[in-house]
Structure 1
Amino acid sequence: MDDRILEHYLEEFRLGSDIPPDEAETLFDALIGHNEEQLLFEVLTAWNEKGTTEDELFAFATLMRSRMKRIESQHETLVDIVGTGGSSFKSFNVSTAAAFVISGLGIPVAKHGNRAATSNSGSSDALIELGINVDVETDRTEQHLNEHGLCFMFAPRHHSLSATLANARRAVGRPTIFNNLGPLCNPASASHSVIGVYDKHLLESTARVLSRLGTKRAWVIYGENGLDEIALKGTTLVADVDGENVNVFEISAADFDVYTLGKDLPSNCTAEQSAAIIRDILDNKMRDRDAERLVLINAAAAIFITGNAETLSDAYKQAEESIRSGQALHKLIKLTGGAGN
């Protein structure tokens, strides 16, 4: 049965047809239930070539949210900071580092992530190298969030996809709709988020989907040269989601009172290398280096949209103080040896 369903949608995608909302569940179940990697690869490739529509993204995100294993937060304001992966410039796990910085200021962070699908290091890969056991029962993750104001939600613990589908995604070799879906399906229902996208054409559609899903405030960002983070060099496009309103504008590092050519950034880091950079940043060993600045401006965006700073410059200063004071490092220690796993 799954064969026939997938072959049908493969043909539809090749003809340029979109998925009607009332058929999303049929395709979703076929994708997660099928055990032949080649056919899944062909469907995902054809879907990529057709392009994902806003309605498709909304329908699949709504479906995944309805099925995900949630965690309950005691915090009224909760933020996620995450990239979709697949950006043309690959550095280190910036949003993972930023999560510790934000949480160090007392702003609760529920970060959602997975192992790498289209890069050398996914957030979970780097966290494991940092000594954090991400593959834990969801009640333990919930405890981390409510006790420490920080948790890392390992996607396979919350979403019932399949290993075969994951292999097919890797075989495609470039981002698929599932790269974009993950950040839209936070199991803690984060009220605020900063989401980096790998393609500027996804910027507004992703923002509109977040608005339709009821997000309180979010920034969807696309850095110059394909960075799914706020860029140090050049401009970054921002789609600001504020309830039902979506506004698009440009920012640069100068808006944070940061001035750099961005030439000191590491690239194509493995999980081990990324973890080492994150540890050094949190331990004040990369003070005023571009890697630290990149983490700080991205953390500052989250601080700003949660209402904890009036300007991006003020938010940057707060992020910097989280590292200088040792509070960001303290959050890492809490989730490793200090707090158990």
Structure 2
Amino acid sequence: MSGGVDSSVAAALLAEQGHDVIGVSMQLYDQGQTTASGQKAFGTCCTIDDLHDARRVAATIGIPHYIVNFESQFGEHVVSNFVREYVSGRTPIPCSHCNSELKFAELLDRAKAYDADQLATGHYARIDQDASGGYHLYRGADHSKDQTYFLFSLTQQQLSRAAFPVGHLDKDTVRAHAHRLKLRVASKPDSQEICFVPDGDYAAFVERHAPDALRAGTVVDGEGRVLGTHGGVHRFTVGQRKGLGLSSSEPLYVLEIKPDEAQIVVGAKHALGRTALTASTVNWVSGSAPQEWCAVSAQIRHRHAAAPARVRAHGEGRAELEFDTPQTAVTPGQAVVFYHGEEVIGGGWID
């Protein structure tokens, strides 16, 4: 229970259906931390106020509520990964790591201590079980809120113990349930930020945690001609246009980041198109990796429309994918998720 409307309604609906529900919230960081300038180190997501909201909701619906301290796990699996990825010239997705390595790993293990059969969350996603006992993961009914992009790492074992009580609903219906049930979070706005970067200044955050990231380098064009300099590769992401510090007669975009050479390659927008990618740490939801090419639609960012492609396993934990048409800004460090219609087939991290 994050203290938001989705997980609150998920808990309330389960309790209303007669399930024996236990509310659990994750404390992910020290609420009292501040930056060197005295500003709060964390944002408005997963705050102490959110934990209080979750506790009040639990009291309203008449279920016990516990707070579990995952500060060290959050720092190790999410924050440290975020910093390492940016220093390595990649663009990470902390929400995916939080889901895979905390909610459906650490928290799912913790659920055993409560003798709980399932872990339910407020994700907009759906699970179905077929006649042979296999589990399938599908997009949420509300496509504008669908969160399966962040859930591609779920295994058959995890799906067997997961539940998404609001996955078949749209957001307006979820809020209507919250009002009906008189939950104090019924009108609470959704959080849009990364909780540990409250001001959105990713570069400054990385520099505070990895001072060595401040390594100057060059900005070059596709032919290797030096166009300018920069203060660290962690300040850039593939597809970026603003903040390049260059003067040019045409708009320039980041095409490639070369961390070993401390080099940023820029060029025209049309040069951003890619028709193929490889991915690592790939999870196939069914547990079976396709050895031959299979047709899918592939999504390379959360708010990016899935595009027709074909994919196949490429060695242990890896996959190669080819798009039918070039895609703009295929970004190392982001996730690529494979779909058959509404169903999540698998996904991995773009190399």
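Summary of values
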| read-out | value |
| --- | --- |
| Distance in nm of label points 7 Å out along Cα→Cβ at positions 136 and 312 - highest-scoring structure of 1, 2 | 1 |
| With helix-only ellipticity at 222 nm (-39500 (n - 2.57) for each DSSP H run of 4 or more, over all residues; to 500) derived as -5500, matching label from 1, 2 | 2 |
| If distance in nm of label points 7 Å out along Cα→Cβ at positions 48 and 160 is computed and equals 2.8, the structure in 1, 2 | 1 |
| Among 1, 2, structure where mean count of other Cβ atoms within 10 Å over residues 96-103 as derived comes to 21.0 | 2 |
| For -0.59 (log10 I(q)/I(0) by the Debye sum over Cα atoms at q = 0.11 Å⁻¹, for residues 184-303 alone, calculated) the corresponding structure among 1, 2 | 2 |
| Highest-scoring label, criterion being relative contact order in percent (Cα under 8 Å, 6 or more apart), among 1, 2 | 1 |
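Just so you know, all these numbers are worked out from the coordinates, no wet-lab data involved. Predicted model, so just to flag it, every value in this text is computed and none were measured. Cβ atoms are built from the backbone, for glycine too; each structure is taken alone.
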